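Alright, structures below, take your time with them.
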Structure 1
Amino acid sequence: MIKFLKNLILFPFRKVAKSAAKTHLSPQANRKRIAQDILILAIFVFTVFIVRFSWIIVTDSSNGVKLSTRAKANYSETTTIYAKRGTIFDRNGTPIAMDSSDYSIYVILDTTYVSGEGKKLFAAPKDFPAIAQLFKDKLGIDEKYTLEQLQRKGASQVEFGTSGKHISFTKKEEIENEAKAKGIAGIGFTSHLARSYPNNNFASNFIGLAGLKDGDDDTKGLIGQFGLEASLNGILSGKNGVETLEKDKNGQALQGVAKSVTPAKDGDDVYTTIDGTLQKYLENLMDTTSVKDAGAQNIVATLVKADTGEILATTQRPTFNPATQTVIGPKDDKKSDKENLFGQNNLLYQAAYEPGSTFKVYTIAAAIESNIFNPNATYVSAPLPVADTVVKDWDVEKRPNGNAMTYAQGFSHSSNVGMSNLQIAMGDKTWDDYLKRFRFGVPARMGVGGESFGNLPSENVVSQVNSSFGQGITVTEVQMLRGYTSVANGGKMLEPHFISKIANIDAGTERVSQPEVIGKPIEKSTADDVLKYMVNVGTDVNFGTAYDWDHNQPFFRVDNKDVSVKTGTAEVAKPTGGYYEGATSYLYSAVAMVPSVNPDFIFYMTVTLPEHWTLSYISDVANPLLERAYELKSTIDATSMPTNGDNVKEAKVTLKDYKGEKPGNTLDLLRQQILQPVVVGSGSVITKQSIEAGTKLGANARVLLLTDGDIDMPDIYDWSKEDVETLAKWAGLTVTYQGAETGKVTEQSIKMNANLKKGQKLTVTLN
């Protein structure tokens with residue numbers, strides 16, 4: 001390029017020199033010729049520059065560089081406005097999980113690092129031993145490692161690996177104060193975006209954990225890793241904004257001169273149904289000596305408000321401390337702490353198991369409802385042959401020929417033989433019908449995702465009979481609790497839920513949850529009878545499995561209230577097949593509902609494969625927790641089914657088009673939005689929805705979702721007339737109404753699970 005320009009400039013002079021040699025023009029004529037050539041050259045160069053500048057103006061680029069962007073960068077600076085992740089609260093507004101900062105520690109070694117007054121701001125070698133001791137005491141960092149870092153040649157600043165990261169503000173202050181007191185300089189901290197869990201171990205597996213999206217890079221924000229933090233990530237996560245700062249000619253930002261291009265949208269806050277006081281108390285009870293003495297592989301305990309289905313407290317062992325991310329309870333020593341932590345399941349809904357005798361609550365309920373239960377009829381609990389196996393009671397070694405008892409006493413005694421007789425009398429078809437009425441084999445779809453389905457018993461006679469006493473069928477803890485709500489509420493079954501409300505402070509809106517009625521598998525009279533027989537389990541001196549013969553009193557006692565209780569012992573299946581063997585190689589459980597008439601609370605606890613066993617391991621948790629619940633009952637009742645506060649309006653959600661989607665995932669998504677979805681049909685793909693896409697819905701609206709499978713009659717208890725009309729249209733039914741003109745369904749002529757045919761008549765009673 002330089003050579004070309006040189007030749008271009010010298011061209012007229014060379015041309016004139018050559019011409020002069022040929023023409024012998026006078027110097028005056030040569031100067032005139034040179035002037036003409038220079039003029040032509042100038043016009044040419046000017047034209048080139050004009051074209052170039054025009055091109056730059058039009059394209060706003062030069063050599064592939066966007067010039068306006070480069071110029072803007074010189075006089076402005078664009079920064080990200082980070083959105084705040086929503087806070088998770090308990091039902092009373094106490095934070096459980098919230099955004100915060102944590103810190104990483106470093107030490108300055110650069111001896112040129114001094115203040116304007118000449119004060120040394122670096123760590124002196126004489127202080128290295130004191131720094132190493134300080135870090136050991138406060139952070140658990142090995143002294144040798146600290147000294148190795150401090151003595152690195154040529155280092156101006158050193159850090160201390162993972163042990164020097166994720167330091168709390170409190171710990172930071174402790175280190176700073178002690179360093180100041182000892183005259184140690186050079187210790188500094190870098191702030192990082194973090195998630196704070198101020199209550200340490202507090203329903204940890206249920207709440208879950210959130211962390212940085214990309215390792216230690218906090219510029220990309222936080223993301224839920226598991227638990228509610230993960231399943232509600234779309235609700236809790238906000239959307240970052242962008243801000244432009246104007247700069248002066250020296251590139252310095254002008255304070256107060258800013259233009260927000262896109263404001264950040266903070267995530268919504270989630271208020272759970274958990275009561276903080278009860279949750280902390282439950283965690284403390286689980287850490288008592290008596291429970292620890294069990295040495296169990298895992299323990300799960302949950303308290304539910306009976307009349308609403310709200311989960312008031314839930315915990316498990318093993319669990320973890322989210323502040324330190326250390327495992328609490330049994331762990332695999334062959335795995336790292338991180339592997340143990342992230343390998344934990346939420347045992348409330350992610351683990352299926354054979355429940356054992358606590359399942360007999362459903363057996364006796366089905367037997368009463370189907371009119372084959374006679375509490376006064378007697379039988380002998382001798383081993384019962386069933387096909388190629390024999391059903392035995394738990395005390396068969398003491399009474400090999402069995403014991404004569406009534407069926408009511410058999411329930412109190414937790415007699416497998418008695419329950420088997422009832423199942424055989426019902427028949428497999430009727431028994432299967434009631435299992436489906438109680439929705440076993442169907443996840444709760446609370447909005448958490450990752451739920452286990454559990455399995456109904458296989459069709460062979462042995463599995464059917466065994467399921468009557470809780471073997472050969474698998475369930476989840478939340479499925480058992482869901483079924484228990486029907487017994488506690490006069491037959492009315494509620495979906496357990498954990499969201500109290502979702503709030504957006506900036507918008508001044510809330511969505512408040514209400515109890516979700518999902519059916520009525522049994523009548524009120526049946527439920528009342530079951531509660532009555534459950535009382536005998538704890539009070540029958542001769543047969544009650546929950547009666548403490550050593551102390552001549554019931555195991556389960558809550559003030560002077562009658563407690564409806566059922567205990568359970570189940571064999572535990574090995575991952576490789578078969579069952580564990582040993583004196584305590586079982587899953588022990590108990591459910592307690594208090595009081596026995598119109599229960600307020602349901603408590604359910606399981607203890608799997610303990611080293612030692614006594615029922616007091618469960619009652620020592622249940623009794624004080626239920627007593628504390630009654631102390632707080634007025635507050636709990638006041639915070640149930642809250643209404644929107646002053647100057648707070650209800651947030652509406654726009655219903656999406658779910659046609660073509662899978663029903664299971666859709667149920668979770670809709671419940672996260674505090675809606676009440678119902679799947680109609682046995683298919684795997686949604687084909688229709690009762691409310692059109694684009695409709696704005698308030699909280700707790702019922703949404704029917706039709707699938708591509710056969711349509712069996714759903715349990716339509718508590719449905720509106722509009723819901724019934726939608727079902728009738730989809731299934732081709734003719735509907736006749738009785739009772740009130742409007743209201744909710746209380747009775748249906750076609751039983752749940754019956755296959756529907758077009759033209760079939762359905763009579764519905766509204767109330």
Structure 2
Amino acid sequence: MCPKSLVRLSPRGLFGISLNFVSYEVCSVEKDQFYSSTLRGSQMSSYKPPYRSSLLVSLAVFILYIITLAPTTSWWDASEYIATGYGLGIPHPPGNPLFVTLARVWILLLTPLGLSVAVSVNLFAAFTSSVATGFFFLVSHRVLSRLFEQPRMAMIGAVSGAIMGATAYTVWNQSNVNEKVYTVSVAVIAAVSWLALRWYDDKEGLTGQRSLLLAGYLMVLGSTNHLMSVLPAPALAAFILVVGPAVLVNRRFLSRAALLIVVGLSFNAFLPIRASQNPAINEGDPTCESFSGAAVAIYTNGKAGCNALANTLSRAQYGKPSVAERQAPMGHQLLNYFQYFDWQWARGVDLSEKPGGGRLPFTLIFLALGLAGFSVLWKTDRAIFVYMFMLTGTLTVGLVLYLNFKYGFSLAPEIASRSAHEVRERDYFFLAGFMLWGNLAGLGLAGLSRFIKEKTTSGWNSIPLLIFLIALVPLFSNWQWADRSEDYAARDWAYDLLMSVEPYGVIFTNGDNDTFPLWYAQEVEGIRKDVTVIVVQYLYTDWYPKQIRDKTEADVQPPFDVKYATDYYKTAPVPGSSISLATDEMMDAVGSGRIDQDLGIVIDGVQVVYPSGAFLTRGHRFALSFIRDAIRERPIYFASSAGLLREIGLDQWGVRHGLATKLVMRDLSEEAADYGLVQGSERMGAEWFDLERNLDLVREVYSYRGIRDREIWQDRSTLNIPMQYQFLFAQLADVATSSGLPDSEVVDLTSNAEAFGVTAIGGKLYLE
């Protein structure tokens with residue numbers, strides 16, 4: 001009979017009792033060996049981490065991501081981050097200086113390969129996720145190495161966990177395109193977890209303390225990428241308290257840790273330094289007048305110091321409420337998390353975004369496997385259990401509490417107001433947690449395999465291996481949903497929208513998806529840099545209107561590249577003045593409010609009157625000012641998704657040019673024939689069209705890769721993009737009919753509208 005575990009008293013343990021339990025002696029009964037108590041860290045000093053195997057696992061995952069890699073940019077923040085990485089710009093708060101710098105270095109390193117900038121940065125996401133996979137593999141193998149006598153089974157269990165973690169839907173979907181900066185943070189979290197175990201195995205040694213210091217430094221440095229990097233901190237703190245709190249009173253250790261914190265956070269100094277150089281993309285303009293002001297802002301995380309930098313670091317512009325003021329009921333927020341968890345393991349089984357349905361059995365299996373993984377941890381090493389339990393809690397419930405989301409994008413349809421919902425699905429925030437859970441499920445599979453071995457007299461070699469085939473479920477089920485290898489939609493949308501605009505035109509946009517791809521096209525691919533893109537939402541800031549004014553001065557205005565000339569868009573003289581004539585003081589004085597008397601604004605010789613009592617926002621006032629000052633030298637356009645034209649009461653002068661609407665200050669009903677304009681039917685919106693120009697754009701100029709013909713459109717929050725093409729072609733079919741064009745023309749336009757309509761419902765799979 002095996003002896004019971006012994007508890008060792010130690011001044012270094014929590015409350016004077018060490019949780020590093022003495023392990024069981026070798027027993028003849030393998031079940032007792034499996035349920036042995038925790039192995040002491042000192043006994044693991046001889047453990048040889050399989051770094052070579054970890055490298056091979058990372059490489060295999062990297063290859064998988066390459067196979068499904070996006071060939072260009074994508075929606076939401078992808079274009080912004082690719083462009084800022086390429087040009088060392090400053091993206092939206094908190095500015096992510098570590099990512100921007102690493103992305104730039106990565107681009108330079110891959111330049112000899114002849115890859116496009118977008119592919120290079122997408123490969124950076126794939127690489128960092130692969131690195132994270134490798135570190136979590138090491139963590140799993142460290143746990144399983146004492147569970148199996150056969151090293152092969154420990155290896156299979158760790159590989160299985162790595163596969164499930166790497167192919168969880170959101171992990172995979174974020175790893176083959178650089179939509180966010182979070183893959184860098186996931187790599188930090190995984191590395192910190194491994195370093196924590198290396199310290200655990202050598203707490204008294206120099207290597208162990210260096211590992212702990214490095215773990216802390218990575219979290220601090222990683223915070224200059226995104227605060228997600230510090231999420232292991234509660235787990236690491238609990239881990240230290242349990243297995244070696246003496247290090248917290250070691251003066252030498254603490255002094256080194258303090259120095260590393262100072263050094264790590266100093267990377268945020270990139271923001272004011274680079275902002276002062278006026279990069280092409282300089283969101284928030286975090287310029288500081290003094291070094292001391294910048295330092296205070298950096299080391300207080302935006303609580304004081306240089307105002308511009310402080311606002312960037314603290315993300316003040318978003319005005320998010322405190323966690324005590326829930327934006328949606330906590331129960332709904334937890335349901336929203338479960339919805340995302342439900343997507344991870346068998347996304348392709350059910351097209352619905354709602355949780356449950358056909359995916360539910362798989363979800364419950366993987367939920368159970370992860371919980372089984374905790375059971376394995378508890379029975380093999382209580383200290384590691386504490387770390388993993390705390391980390392998992394932080395990456396799940398902790399994040400739900402902290403993030404405090406509104407109602408889910410695709411949940412709570414009874415809440416009709418879209419402003420009460422998130423503007424998109426937010427599953428990417430839980431990226432690290434999903435990768436971690438996949439690895440926990442691997443531990444659970446290992447435990448299940450061990451259990452079957454104990455209960456089975458024969459077939460040991462086959463049954464557990466069959467169980468590990470479960471690890472391949474996410475790989476095969478999620479492939480179609482995660483695959484981005486043929487997705488050119490965002491890039492082509494940007495090209496099409498920019499090509500809708502005449503030389504030196506101004507186009508007003510409203511959100512991420514009609515703005516960031518344009519930035520990418522202009523700053524990375526050099527497409528139509530002569531066009532001035534104005535984001536309406538940014539006009540409410542104190543820095544953006546000034547940037548627009550300064551970037552459109554005659555001496556810095558990018559020229560029109562004649563290779564983008566069409567039959568209609570030849571060339572034009574470079575504007576002789578900026579888009580705005582206002583001084584800094586005049587801009588600072590612009591606010592929002594109701595006008596107390598009729599306001600008349602002359603735009604290209606036409607007086608537009610806003611009646612007394614009308615409410616004009618700061619953004620509206622800047623837009624009107626820019627239009628008034630620039631229209632004589634620059635054609636003015638509005639993205640079809642913006643809505644600004646109607647908001648400022650100028651829609652009666654709008655003429656569609658493909659995906660954009662041009663402002664033409666004429667009586668369109670009287671002068672339509674002179675300008676070759678046709679008005680659509682009331683049923684289709686009664687918009688005015690330059691029909692010949694529109695037909696030229698959609699037939700000869702536009703590109704539709706990944707928009708017109710799509711099996712699955714994964715991100716349903718961006719379905720408005722193919723919907724805009726659908727509506728444009730339907731409108732053109734309408735005006736072509738009323739204009740007496742041949743039936744063949746109408747049929748062709750109608751069939752294109754129908755094709756885009758299929759994509760607009762989610763793709764061909766939604767027809768089945």
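Every number here is computed from the coordinates shown, using simple stated rules; none is lab data. Predicted model, so just to flag it, every value in this text is computed and none were measured. Cβ atoms are built from the backbone, for glycine too; each structure is taken alone.
A value of 6.1 was computed for distance in nm of label points 7 Å out along Cα→Cβ at positions 98 and 682; which of 1, 2 is the source structure? Derived from 2, not from the others.
A value of -15500 was computed for helix-only ellipticity at 222 nm (-39500 (n - 2.57) for each DSSP H run of 4 or more, over all residues; to 500); which of 1, 2 is the source structure? Computing helix-only ellipticity at 222 nm (-39500 (n - 2.57) for each DSSP H run of 4 or more, over all residues; to 500) on every structure in 1, 2 gives -15500 only for 2. Computing Rg and Dmax of the Cα atoms in Å across structures 1, 2 gives 37.0, 146 for structure 1. When distance in nm of label points 7 Å out along Cα→Cβ at positions 634 and 666 is computed across structures 1, 2, the figure 4.7 traces back to 1. Please state which of the structures 1, 2 yields 17.5, 55 when Rg and Dmax of the Cα atoms in Å, for residues 490-713 alone is computed from it. It was calculated from structure 2. Sorting 1, 2 by FRET efficiency 1/(1 + (r/R0)^6) of positions 178 and 442 (r between Cβ atoms, R0 = 25 Å, to 0.05) from high to low puts 2 first, with the largest value.
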